[in-house]
Structure 1
């Protein structure tokens, strides 16, 4: 018999902590106070007779029992959300709905201005929320419907997901316009002498830049590692650091900062920027509408 003390909200809290491995981050994602999440975990521990999560240097790591029940819990939540959000028609002119998107900070600056303008014109009652891509299990939020669409270079989103290529992208090197090393073209010798900044946004494929530099023995030239791209143009424009970023973003950054764009003298693969959605919501009318707007605005050959 189901324990009468089992509040279904506890399952959502368990799933969030399991995904984030951090109580504070899980609380923020759920829009709850941290003590509320901690108290909920304590209730679940009493119900299950298991610690469920143990604090380590890497965060709140799940116990073997938590690992076993994580997928069944997620399936229960998915069924409940699917039942409560029964399919319905979507009329953008009258719809009042909030869509959530996984985007990096660079993605926000590139996609949101045009997308928001389009949405406000066609669907004045629709709101957008952007969320950072979590380090652990970004698939869960898309599978549950907490996030509608993810956009970017996201190689982890494969099984169970649809994807649509928006455009092909390549990397470009940026440096301040008057950088003394780069009065002419960039060469491997100059690149190897320069000090570098690298950005490692969670959940994306951009770690290939640092990995390539490491494979070439250039890792000692990396003087700064950043979690996101927000401050990168300011840092590069006012120091002798150089950085490698996606070309479309470099174009945008250089309009507001005195930056020089150069082809990197190292081999880096081109990559696709795509939009991703879970197969559970492939036929959802609202999700279909938003995907079509994104494709209309950003898809190119």
Structure 2
């Protein structure tokens, strides 16, 4: 089932069997995230919304053929990034569940901040990069409701008696990443613990937590694996993400010991088998996060500086 990013996969709602659906958005790059649907007999659970209201409204319209008789009563956000929660306000009447850490993190980068970022003047190269990444999305009018239920570690919820396990594996990609496991279907929705064919993005770390999350996905032995970005995958896809993280950590540590800056280290690392992964320039953010792991007192690099460095790397490497 593992599919490389350059292979086509269909946009929209895909039936997975066992009362499950995935909503996929090629090409899986910046902002083009996936969502999922778990059906019970009389209601359903939605895994994540999308990056803006228009995209989320389209998704909900396409789901209406199955949710019309089984309305969405539970919405689980796998983490706090806007491409997985900015459409929450359109899921009216649903209980919104997130990890406690994700609920707190949702306050840190509101949609208005992204709208302001897109309106700024940061130089031709950076502006072009931001436009390419986020230009397709509309951040106006978004007012996501706060989660109505939070948890730490794990939470079991029922959809008409159907067990759904929420497993907190963050901090990893973000502060509070959650896996959504549906045992009776041997299926899992991973949020951004998995980028398939795209470059994983370490906003938070530590990397070891993320690698352990990949190992847990494999231990759960699911037959259906829906990533946060990219096509449906299998254990080979999970292993590829873990291997990337191990490789980048090793390479970044070596360059940190040699005294290289984040940018020089990112430019120096040969990506080898990962160089044709989508958004490879995210190596800048990943090196920066690993450097922060190595230096606990190191201040986080401003997000705008990270985008500037990615833009420069992509332009010149």
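Comparing mean projected area of the Cα convex hull in nm², for residues 77-188 alone across structures 1, 2, which is largest? Show your work: numbers first, answer last.
Values: 1: 10.8; 2: 8.4.
Answer by largest value of mean projected area of the Cα convex hull in nm², for residues 77-188 alone: 1.
To test your reading of the models, identify which of 1, 2 gives 0.7 for distance in nm of label points 7 Å out along Cα→Cβ at positions 109 and 253 when calculated. Please report the intermediate quantities before stating the final value.
On the way: 1: 0.7; 2: 2.7.
Only structure 1 yields this read-out.
Here distance in nm of label points 7 Å out along Cα→Cβ at positions 141 and 157 was calculated and came to 1.1; which of the structures 1, 2 was it taken from?
Working: 1: 1.1; 2: 2.6.
That value comes from structure 1.
Work out the source of 31, 22, 18 here, i.e. which of 1, 2 gives that when semi-axes √(5λ) of the Cα gyration tensor in Å is computed.
Values: 1: 39, 26, 15; 2: 31, 22, 18.
Attributed to the structure labelled 2.
On relative contact order in percent (Cα under 8 Å, 6 or more apart), which of the structures labelled 1, 2 is highest? Walk me through the numbers before you get to the answer.
Values: 1: 21; 2: 18.
Largest value of relative contact order in percent (Cα under 8 Å, 6 or more apart): 1.
For FRET efficiency 1/(1 + (r/R0)^6) of positions 21 and 221 (r between Cβ atoms, R0 = 25 Å, to 0.05), which of the structures 1, 2 scores highest? If you can, show how the numbers build up before the last one.
On the way: 1: 0.20; 2: 0.70.
Across 1, 2, FRET efficiency 1/(1 + (r/R0)^6) of positions 21 and 221 (r between Cβ atoms, R0 = 25 Å, to 0.05) peaks for 2.
Ranked on mean count of other Cβ atoms within 10 Å over residues 13-20, which label among 1, 2 comes first with the largest value? Please list the in-between numbers first.
Values: 1: 23.9; 2: 16.0.
Greatest value across 1, 2: structure 1.
Since every read-out is calculated from the coordinates, none of them should be taken as a lab result. As the structure is a computational prediction, the values presented were derived from the model and not from experiment. Cβ atoms are built from the backbone, for glycine too; each structure is taken alone.
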